[in-house]
Structure 1
Amino acid sequence: MWVRPFREPGKVSPAEARAISSSCVRLEPGAAVGAHTTEGKEELLFVLEGEATLRIGGGDTTVGAGHVAFVPPDVLHDVVNEGPGRLTYVYVTAKLGQKS
């Protein structure tokens, strides 16, 4: 059994996890993660606080607190805080070929 709080920035997943990885991210207004791909991994973004602008596929999608967004594998994307307050979210990536 493994239990850990997840509202503070940093790695969330246990070291022995084989197919998933997770971290909590906090962005101040105007900050961005930076465009990247999660090569060979699917990704879920769970917004805990604030509003995320998810830049993916040439468009922007707003994801508010209490919502989750899916990012397909190998897709260039960025998470930006365009709102007036702090953005906190947890992402979970899973390697392709793994089944839950």
Structure 2
Amino acid sequence: MGLILPIIEIVTWILAVGGAITGVFAAVDAASRRSDAFAAADKQTKGTWAGITVACAVVLGLGFFGGAFAPQGLLWLAGLTGSLVYLLDVRPRLREVQRGGRW
């Protein structure tokens, strides 16, 4: 048991750092995009996505303090899910719209 607890703490710390970086990156990216690109990509408004990603970044940042926001917690997973939805679904469409269509 003496060897397992430090490994769990290290993994938890890595998840907390990675989640916080992901949340901040998503929030900054959402805030830096043009408003009209969201409408052109047929996604929610810039304000909606900026609010979602900022809220997720706050929750993921609070992961360092443990409790309900610990990386093993449901709130932390919800924050990570919101950030990943933006990064993996919305952001690629925004980049495509801002860059121009393929054809």
Structure 3
Amino acid sequence: MKRTARRIVGGVAILATFALFVSAWVAWRGSEIVSGYTAKMLCSCVFVSGRDATSCLREDLGGYTGLFEARVDFTGRAVDSRALLVGVARAEYHDGLGCTLR
């Protein structure tokens, strides 16, 4: 292989590695944002508005189906959410304050 071809292949490999790490970082940060948004919105929808959790998921968070999984804890008045199996968030309902992320 000529010297120029090796440099091109090496440069492409470095760029591909860099792109992979940037993509992983964006996915990591995105999962934190999606899980926090999901937990807060679902908590407010269920405990502040008094709506059914399934209708909240279908009507308010329907566009995100498949990106997250959420669990509503009615006894603890909280919502746990996990996005892309990485980002985890918890929103809790407090009287007089509404829902806050923990």
Output -0.33, -1.01 (log10 I(q)/I(0) by the Debye sum over Cα atoms at q = 0.10, 0.22 Å⁻¹, calculated) maps, among 1, 2, 3, to structure 2
One of 1, 2, 3 was used to calculate FRET efficiency 1/(1 + (r/R0)^6) of positions 8 and 72 (r between Cβ atoms, R0 = 25 Å, to 0.05), yielding 0.30; that structure is 1
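Tell me which of 1, 2, 3 gives -22500 when you compute helix-only ellipticity at 222 nm (-39500 (n - 2.57) for each DSSP H run of 4 or more, over all residues; to 500). Could you put the intermediate results ahead of the total?
Working: 1: 0; 2: -22500; 3: -16500.
Corresponding structure: 2.
Starting from the value 9.8: which structure in 1, 2, 3 was mean count of other Cβ atoms within 10 Å over residues 16-23 calculated from? Walk me through the intermediate numbers first.
Numbers: 1: 13.5; 2: 19.6; 3: 9.8.
Label of the originating structure: 3.
We did not get these values from a lab; they are worked out from the coordinates using the rules stated. Owing to the predicted nature of the structure, the values given are computational and were not obtained by experimental measurement. Cβ atoms are built from the backbone, for glycine too; each structure is taken alone.
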